[in-house]
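So, here come the structures, one by one.
Laboratory data are not the source of any read-out in this text; all were calculated from the coordinates shown. These numbers were taken from a predicted model, which means no experiment stands behind them. Cβ atoms are built from the backbone, for glycine too; each structure is taken alone.
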Structure I
Amino acid sequence: MDTTLRLADLAIVFATLLGPVLAVQAQKWVEGSREHASRKVSIFRTLMATRATSLSSSHVEALNAIPIEFYGERDVVDAWKAYLNYLSQDGIEPAVWAQKRFDLFIDLLWRLGICLGYKFTKVELQRDVYSPKAHAT
């Protein structure tokens, strides 16, 4: 009996059975990776779109999703922590508090953008926003 032929036959059987299973697992991994990237972009998009309305519920939800979706992205999570910590500060003159809050938020947006491959400058993030004057009144 030729055992080489039997080993080759076994290899073909295993490849035939495991090939589709491994292909499905690889596809699931690719889809999961795409979904994760899509959620990250969605957070960034929401924060960009709500820059002028930081009290909106979608803005707050996007901020609260950062530690989950950007877990392991140290620069982003550190900027998020600094921003959240500052939001709870009391006893600071409102104008000073508002400016520092804005600066920390812009830094967070900038770091999110870098993480996602966008090349916005901080100046672009500060100035390129539309907010109707009627919303303020």
Structure II
Amino acid sequence: MYPRLMHTALDTTDARGLAEFYRQLLGLRYRPGDESGDDDWLVLVDDAGNRQLAFQKVDKLPRSTWPSHDVPMQLHIDYAVPNVEELQRHRQRAEELGAEVLLDRTTDEGEPLYVLADPSGHPFCLLVGTP
């Protein structure tokens, strides 16, 4: 038996704000008990109750300067969508939720994608591909 992925944890200065961003972007929900209350550690789960993302409050977090390597990404998450129309729709939703586009590579016919920064500055990708 091998260890299995429990969830991916993201440091942030605003755990509730970042959890809300990903909850709305990905259609997740809070782990029972995390809907309100303590904002130092929050977990989001899928419809089956499987942990997906966790958010840990920290006092200070330097924002990634990617594509410059002054403050590297350190980690990023890729999210696949089935086609370019969905890619555009989800990029727009992400921006409405507070994301910022860092790179637009939608002209790449082999793998159109956007690199975005979430509200805490963590880069993530939206791309056309199979999950």
* Structure fact -> Value -26500, calculated as helix-only ellipticity at 222 nm (-39500 (n - 2.57) for each DSSP H run of 4 or more, over all residues; to 500) from one of I, II, is from structure I
* Assuming 2.8 is distance in nm of label points 7 Å out along Cα→Cβ at positions 28 and 116 as calculated from a single structure, say which of I, II it is. => I
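One of I, II was used to compute relative contact order in percent (Cα under 8 Å, 6 or more apart), and the result was 20. Which label is that?
Going through each structure in turn, the value belongs to I.
If you work out mean count of other Cβ atoms within 10 Å over residues 52-59 for I, II, which one comes out largest?
II
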* Among I, II, which structure scores highest (criterion: Rg/Rh (Cα atoms, Kirkwood Rh)) -> I
* For which of the structures I, II does the calculation of mean count of other Cβ atoms within 10 Å over residues 60-67 return 13.1? -> II
